[in-house]
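Each structure below appears as structure tokens.
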Structure I
Amino acid sequence: MQLSDAAVRKIKPTDKPQRVFDAVGLYLEVSPVGGKWWRLKYRFTGKEKRLSIGTYPDTDLADARAKRDEAHKLPARGVDPGVERKATKTAGDSMTTRAKHDPLLTRDALDNARILYLGQHDATDPRASPLYGDLADFPPAQFHVGEDEILLDDSRRFADLAATSGSTAELHVWQGMVHVFPANVTLLHAARDALDIAGAFLRRYLASEPVPPSLNND
């Protein structure tokens, strides 16, 4: 029998944890001290798994069902809802706060690209993203990011992590610019300026590197 809003409100804690089921794997877990968490039981690649999808009353019954329905769509695309949730939680705030300002990149496009690139592999594997690795020996890096693009916070996070790990990291945030603005050299002064800065950065660091014998014509 499915739950109702009234039924959820009336659930009282007992001396043992409770699981009160709704439908299609959704249930409310109630702790002895009164905490209530929405959980989803699902299967992926033949294994039973569980996913936390919110606390009650911050997430009400309707919201929990909507999240359940979205999660159930993912296995058909070869995506584990748990892996998807983990990747979603690691994104910066600008992924949502800049969404209306960035006309070139969306969260859905990034999610689809991640799935194509990683499949079911863990998005927090350092081999997939250096954000989760040791950047102590990371080469000098320069970041150019538009103030109005959804990757703003991730760029800041990467630059900060590289700098605190002892690597050389330069971050340039360009006011009013969106994703891949440096490609617009014919229209944007900022694009030309960004490429000039990047060129100077490369010359500064590549000039200090020894030339491989195969490239040395002397």
Structure II
Amino acid sequence: MSDRELRRGTGEATTGATTDDGRRSDRRDRLVDAGMALFRRRGTGGAGVAAVCAAGGVTKGVFSHHFPGGKDELVAAVVRRNADEVDALVGRALDAAPTPGAAVAACFGACADLLDRDPDLGCPIAAAVVDGHETSPAVRAVADAAFRRWEDRLAHALRERAVDPATAATLATTVVAAMEGAILLALARREPGVLRATGAVVAEAVDRAAAGDHG
């Protein structure tokens, strides 16, 4: 869901790797950036190490230095960064919006805005999961942790509105599932409005629950 464009829009900073002599190096970040961009467009199976290195402007030797575990380690790093960015976006939306549903709608809208600007931007975490033949159990675990992190943040916000824990957890999972599904449908149809429409429906359900209407 998120790349440098989204980070700029949400105020997220990029964290650099540090070399042995204490100087900040941007090479690892460049590789993660390149992986993020390629995986969003080609999936993890459609972008190899050579393509990532070319896009990041580094050699395979540099790649191996920063990612001794190979491509799976890079995929995991991309997933973790995207998880951080989206978690920050969700947190800010929850802080700023008058209701949890409004925060949900804002997050769906942010994704739609990105696709308005570039209709080929997929979710790198979904790409890591969908390309199962290229994804190790460790990467799947990192992806699952990312989704659960977003769910937990929303569920916590709903519990604070006196929604019972079971309902809050179910709604949070529904929001994340709807988001990922809407991104895929919007990509297939090249219609970012799918995200806004889906977000509006899900947001209404979230606010009904927060208001005590569980029917």
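Every number here is computed from the coordinates shown, using simple stated rules; none is lab data. These figures come from a predicted structure and were not determined experimentally. Cβ atoms are built from the backbone, for glycine too; each structure is taken alone.
Points to keep in mind about this one:
- Largest in relative contact order in percent (Cα under 8 Å, 6 or more apart) among the labelled structures I, II is structure II.
- Structures I, II, by distance in nm of label points 7 Å out along Cα→Cβ at positions 98 and 154: label with the highest value: II
- Which entry (I, II) yields the derived value -10500 for helix-only ellipticity at 222 nm (-39500 (n - 2.57) for each DSSP H run of 4 or more, over all residues; to 500): I
- Source structure (of I, II) for semi-axes √(5λ) of the Cα gyration tensor in Å, for residues 34-81 alone, computed value 15, 12, 9: II
- Taking Cα Rg over 2.2 N^0.38 Å as the criterion, the highest value among I, II goes to I.
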